[in-house]
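Okay, got some structures for you below.
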Structure I
Amino acid sequence: MRSRPVTPTPDSPNKPEGVKSATFKLLLDSGIELMRQTGCAPTISEVAKYSGVSRATAYRCFPSKEAMLGAMVSQSLGPMRTFASEKTQGKERVIELLNRSFPRLAKHEATLRTAVQISLEQQALAKAGMIKEKPYRRGHRIHILDKALEPLNTKLPKDIYLQLHKALSMVYGVEIFIVMKDIWNDKNKHVLDTMVWMAEALIDSAIRQANVRINSDKTKDSK
């Protein structure tokens, strides 16, 4: 039985009518910069003040802190959310995704780390019934990896594919930065090397497991 993944907080609505694109982008960039400087998610008022935009305009763009955070993370992820590849092999696609995504993950590491922190804090508050606003939820990697793994979706048994999908979710994201840099004191290049090594090992293992099952089934059928 397939487990139900957490639905990520959706991207912020498009720029509201009457607000200039440059103003909307300024608010997003200002929020991201404040997160980088402080390591905390700013309030909408703080973002408005930092960017020099009126509070009224800021609240027109972001009706809630959760909506603003979702838009900021979406801005940080950028083209990664709509990953597409011409490669026909699942393993090649995943490695391409990691190599293409890594510079952006590294650039926006502070924002993504803060998003992890806020997600964990709000999840704890929600379980305790101590949060009134809609909690921020991550989960974009589920869709991104599904697109990268698409060639393997029909080649692997459903349970093996799902296990691989989940395992790669542990590799692809800012969490590997937290472990490799905070605990191992690694540099970015070593983080990427480890990320790629783990992804290749997981995919190879899933393919071997699938082949063993297929060959076993063929043997049973021939008897």
Structure II
Amino acid sequence: MKTDLAVVLISGGMDSCVAAAMANEHYRLACLHVNYGQRTEDRELLAFHELAEFYQAEKRLVVSIEHLKVIGGSALTDTGIPVPVAGSSQSAIRNPRSAIPATYVPFRNAHLLAIAVSWAEVIGATRIYIGAVEEDSSGYPDCREVFYQAFNKVIETGTRPETRTEVITPLIHMNKAAIVRKGAALGAPFHLTWSCYQNSERACGRCESCALRLKGFSGAGIKDPIPYD
């Protein structure tokens, strides 16, 4: 019987879906989604609700932090910055150590985790799951393991003494193919997820997120169930 509660950050993408599937093995779920003015905000929100319903989450919270769109500086929040095509000079997929791509939203994950920690304190959640990936990602600095290690120190320092909340990053050292295989083994509903940075009807198949997703499904030998242009 599951006794402890875990907050699961669900963007609506395949990584957060698999993180939710892994959390669901051991914890009751409180699902959290954050809108930050991203291009595909409405589509991601739909995916979140469908995933929360699929996993029968006990609690559900949607928060808006539109100031990230006002701040800008990312192709995901500023329509004046084009979403780079995978493999272009603006993309970091070819060499994740070479550059930080235009799709990086400055310090976004710190905002998401801060909200998750506040909610976890109130509802008594002992874990916060986030589907961050370091090994096979676009090179975002707030997707590195060291970032989450540091954030757990922040939680320990900045919350009530009786708070026992820890950020868990179960995918941090998995590549996309391994994530797909893990999700498939757990029966994760990939058909409900959305990863495209640019489109909301049919995934573009060209942006960094689509390219990584397609690479993962191909590497796992599994067909991606969402529609592509």
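Since every read-out is calculated from the coordinates, none of them should be taken as a lab result. The structure displayed is predicted, hence computed values, not measured ones. Cβ atoms are built from the backbone, for glycine too; each structure is taken alone.
The value 38, 18, 17 for semi-axes √(5λ) of the Cα gyration tensor in Å was derived from one model only; which of I, II is it? The value was obtained from structure I. Set I, II, criterion mean count of other Cβ atoms within 10 Å over residues 16-23: the highest-scoring structure is II. Here helix-only ellipticity at 222 nm (-39500 (n - 2.57) for each DSSP H run of 4 or more, over all residues; to 500) was derived from just one of the structures I, II, and that gives -21000; the source is I.
Thinking of I, II, which structure, once distance in nm of label points 7 Å out along Cα→Cβ at positions 56 and 120 is computed, gives back 4.1? For distance in nm of label points 7 Å out along Cα→Cβ at positions 56 and 120, the value 4.1 is produced by structure I.
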